[in-house]
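A.B. asks: There are structures below to look over.
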Structure 1
Amino acid sequence: MRSPGVEVRPLRQLTDEAEFNEVFLTDVFVPREHLVGPEHEGWTVANSTLSHERGVNPRQLVVHVQLVEELLRLAVGSGAYDDPRLAPRLAQAYTEVKLFQLHNWRTLSRLAKGREPGPEGSLLKLYWSEMSKRLHDTVMGVLGPAAPLWRGADGNPGDGTWQRSWLYYQASSIWAGTNEIQRNVVGERVLGLPREPRPGAAR
């Protein structure tokens, strides 16, 4: 990353942080000892990396288990369980996080047997990113009128934990490959559907 010709431009997020970057490479020389995989096979290495990133999500699993536990504590304190509009959404949030846990275990079982995560990892990424948005919408419903305020996880004035989390996970359907890309991968590589025609290709 410190080689001549490498330029990193931070991308500012909704949270006003910059955890992601654009990286521009201009005539960058890569010594042979720094190659990862065979020369000219970078796309194969990148795809393998992405399949592991999408198929195994221990960080997101831990984060969402913590989030749903905090959400349920918040719901107890606010009386949201007695609201017939919110109670089913709370149950759905808990159930979906448990399903996410089971999907992770399935992928880890594949790896333990020496198998690759496979394109099915796109299903998992698609699932948890949509699940996360629903969970955070439920959080905002439980916070109620306090939702727009920069408040802590307990609903009292604080560090804005929930609001930052809501803003952060609005991007979950974009990072690690957009959900539109994931649907294409699932359709073509899992379900065996025909590939989309390329622009200019003969029909």
Structure 2
Amino acid sequence: MNTQVHDTSCRNCGASADIGTTKCLFCKQPVIISTFTSVYSMPMPMVSQYAATYREALQNEPDAKDLNNTLAMCFLKLKQYDMAHEAFKKAMVDNFDNPETFFNAAICVLGGKKAFLMQRPDIDQIESYINSALMIEPRGIFYHLLAYIKYDYFERKFFNTSPTYKEALEQANGAGVSPLDIEQLYGTLGVEQPSALS
């Protein structure tokens, strides 16, 4: 992903950073967050600090392409699902070729709830986001999220669907989904991994 830095300082410690620097030379934290993995293990106060500086940067530079996606990842980590979803939707316009934006937007629509409890229009939106991510890049974790939706919503409610959760799970395993990705997915979703998907 081509990442631009619009402010030449670290969002964490304030140290000067060269344009295009991904990690601060002093505190080793990201200068700009480009993947959810980089924010996943951050402590909440640090994520809040990053979110505040990204919001400020967006006020100064509303056309900064990467900042909506970066801010959305902070909101997702803070479990501010509605705010994250809005920021991801803005990021989709600028970064329509970034599969993680669509994948993370699908997680936001779930809003920390089990798929089983969702309304059908929300499930349709989630599937649309996952399918968009898969069209850009067929990653195992994207298929695994699809398998979760197919299992927890469709299989548990006895609805016919294609692909089935078993087929989506096979695709996830075939694409090389890692146990760490799966652990992070369910941690972000805020639900337990169903035994059928182990």
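Bear in mind these aren't lab numbers, they're just calculated from the coordinates by the rules spelled out. Not measured: the values here are computed from a predicted model. Cβ atoms are built from the backbone, for glycine too; each structure is taken alone.
A.B. asks: Where does the value 14 come from, among 1, 2, when relative contact order in percent (Cα under 8 Å, 6 or more apart) is the thing being computed?
C.D. replies: 2
A.B. asks: Hey, log10 I(q)/I(0) by the Debye sum over Cα atoms at q = 0.10, 0.12 Å⁻¹ derived from one of 1, 2 reads -0.59, -0.80; which structure?
C.D. replies: Clearly, the read-out refers to 1.
A.B. asks: Using distance in nm of label points 7 Å out along Cα→Cβ at positions 78 and 110 for the comparison, can you identify which of 1, 2 gives the largest number?
C.D. replies: 1
A.B. asks: Sticking with this structure for a sec: Identify which of structures 1, 2 gives the largest calculated value of mean count of other Cβ atoms within 10 Å over residues 102-109.
C.D. replies: Ranking 1, 2 on mean count of other Cβ atoms within 10 Å over residues 102-109, first place is 2.
A.B. asks: Now a separate question. Taking distance in nm of label points 7 Å out along Cα→Cβ at positions 14 and 142 from the coordinates of each of 1, 2, which one would give 4.1? Walk me through the numbers before you get to the answer.
C.D. replies: Values: 1: 1.9; 2: 4.1.
Structure of origin is 2.
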